[in-house]
Structure 1
């Protein structure tokens, strides 16, 4: 009861401040939604000229930052584009200086943080870890308080973050050990593996790298770059470090714990007890999965909190902050136009025509220096790429129409879509700007200037989607002169890659998307755990590590391997030893890529960083294919090999 009252007293100021801000935010946004610049009502005039909003209950709010944005706040109909942006700017001075912004930004955050801290306090008392935790916090405070007073904020941040992660990991590990204290044989094996993991340098080194690196990463990110790039850089590096370190720890510890027990004959004692070999494998796998779950839970919460803290960093402008909210910390689906492909007959006709007209190529074929199959495949690939590239190229004065389909769900959700375009023009000089016009099905059009080789976004209303879920966009290489009202051809031809013209629409929030991505990574780690354990049952530690790490690397690189195989051609003479070796290598690479393709395709980190939706289908596919089929098959193969292995062969020595 005392602990609960103390925690309530600590959380109350944060909760009251967040409730006050929540009330003010609702009052401001309700007023702002009534503004209409076309009618020149008092609300819109006050926003435009004075950057001011007056509410009945909360009084007057004003900001010079809001006044500097001006007419960019309003859309073509005179409505405020983003009421949330207006409330964020007006409430910025009212956030308490004694609290991190993300703690009081939502009224649920103090309650959530307080509940976590209270649970951690009770757990530490239950596990008799209260005094060690108190001492660790005291040591951290001895560093943090002077660092804050002397202006060394980076040192204080790293110390606080590292201490919190280490304490959380230690508490969760002790909880798992207590939970696995059952009578079942596999529980004892799993518990022993977890105890072993915090003693072996193999696993402790990887865990230490993760827990120490995560708080350090934000300090080394360039604060002068756009805020959205800062957050994306941190998430990409943090997620990759957590996943790669967890995978290396899983493979090393999984191979070591089984191989060393067999080598040192410790397994003799286990097999003489009521514990069969299947339970032994299951126990080792459960221990590794639980260890990874604890590590990912700690890292996941830590990364999430660091992202929320980085979100409050200064941005280049208000639109940079909007991009963080609408392009990074969000879950969006994508729709791209379908480009036509050459018919098979036309491809074959073009290939035959080129071979017949090229005397040098024909001489190489007749002389046996090149194979006809390789030449035909190379030319067909080139012709298909040229045909599709021509569809993605717009010359000065030209216009092309593209249809984005599958947007029925986006039309139901309403709101705005994002038309993303990343174009190349001229020499793709970053100091050059080129004109472009987008025209939609309702005859409305938007003229823009774009910088080549840089990404751009255009907000599009969902009302432009037709009843079939299609969005029709006409892309014109024209420049509009607002003074004369005339159109002129652009200076350069522009083009784009296949995935560089797309429509993005919101389907969910960042929190749920983040959780699904972490689950996908944990599923992949569960397969690696079973692979390591089963490999070490019949192989030595070094060979088991070699096999496990090879499969992990090949699976992770499967998408790049597939792309390499698509464009790989051989210049070796047909029938030569070099040609035969290359054929064997190609077959092996093709088999490996086909077998491990699902492992590389289920990657979720890249989607999360780009604000793309890690769908339930992707997560369930990972669970079914990798979590059940692959892991189950590996378990069966490992058990069949393990049950035939003679463990108690004694040489009479040692």
Structure 2
């Protein structure tokens, strides 16, 4: 469908990519990945002819239709969201109007055969365009993206920018183009809508190129990965997990080849240096000099290291109960009742992920915990001397566009010196002149880093995070996850990134029906427990504990968390063992004793660890689990 030939693009500060040769075929669903600033959006815009390459050609098949969802906020209008989606089919709307007009004319002149024939032709064309089912398909897609039936008649301009982006996405999916380009489509979706979209895209029969930093979403939605890294674009077959494994293997092979060549070069240079002035060795010396001159040098292995080196400020010791909700009721007006007699306690060290369907009240709960939303009834009590930090879903929108990056942090902590601010910003990838950039010229990822930096300047006991990884690339998300995992305070967060939830949280709070339900594990455990509950047709009660069984509960929770970690470690060990076996079986390593010996040692160590964990798992599974 689309062929890129010798494509190159550079900006004043350097090349983005060069000599790109890629063929995007029908049925290829490709995830476009790479660090922020590597040129992912630019590549999409070049293919769409919205930007020009420096060199190379783009060939698009005849009659190929393209749908494109950009990152820019969609403007509002007075059309209803259903009308907005259907407006992308002007011929269908025109035919519908024509059929009504012809029907009216025939009613006044029933014997007019010409009108009847014209109506028949119009109906045939209307049916060919699936006009009869179009509205129902539009409603189904809008429903999957989180809209309720009663919202279909609401006008576009009453919705926020994120919800208008969903309408734009619905219109693209309804058109079913030959290929769709999606630029971070999940940034404006909640978890439920994200899961619906990945199921929709996994069945997509056309082509797709999608920029996304959501690893779980990529794993379930794509069958190829296009990686932009180190000014090159490489095509990998398979989903994101397979790409990571293959890239890691390629990197190991490249490193081994590079080290072997370096050893050969050093040995040759030592020979030359040793016998340079011996007449009897002159021929051999000259031969080796020529060999070095002609040798095609292998570039040293280099991985993208331009990642945040973030360290969250650690708070003082917290009280046992950090924040609690007691019999909280929350209403919006007299109609919308979000919570009724809801109770929740966040304890020291708990890291809670909030889940639930769209409109269940996740963001409202987070806002009440943050103190930016009042309760209708009941109370939210904050523990003694507990400091809170709140990262809103639209945190980027409250940044001052006229401030520089440096000024944004100075405003948050006026006691720091210039050196301290520069050092702090360096951990968020702002170095040199970059700290003098104004917020208004920053990319979405850069704004997200500024917002996180602002929030974390001062230590807080409780972090309240609403989609904190939106706009961050995968490398930066990994660093945020690691830092939050090491954070000693408490966290309550909302995220549609399941990888993030699995690696950060140790409790899952399901919000819905005016109340909450707690699950004693991360999102992966929550999914397993929910499926088990549904299969057994039981309802898990909210745990209530007396003082005499509190210790039993805590022991069960520790046991379950350990079992969850062991299972996750099993998956990692199996991948590592497979990688070591591939190294051992690789014919290019047959004469490399050091690589083979190291691989054998690693494989033995992994096998021993696996056996030890199996014994521990058997012992833990014998205990009474919830």
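Every number in this text was worked out from the coordinates using simple rules, so none of it is lab data. These numbers were taken from a predicted model, which means no experiment stands behind them. Cβ atoms are built from the backbone, for glycine too; each structure is taken alone.
Of the structures 1, 2, report the one carrying the highest value of Rg/Rh (Cα atoms, Kirkwood Rh), for residues 230-493 alone.
Structure 2 gives the largest value of Rg/Rh (Cα atoms, Kirkwood Rh), for residues 230-493 alone among 1, 2.
Given a value of 23.5 for mean count of other Cβ atoms within 10 Å over residues 166-173, point me to the structure among 1, 2 it was derived from.
Value 23.5 for mean count of other Cβ atoms within 10 Å over residues 166-173 corresponds to 2 out of 1, 2.
Quick check: -15000 is what I get for helix-only ellipticity at 222 nm (-39500 (n - 2.57) for each DSSP H run of 4 or more, over all residues; to 500), calculated from one of 1, 2. Which structure matches?
Going through each structure in turn, the value belongs to 2.
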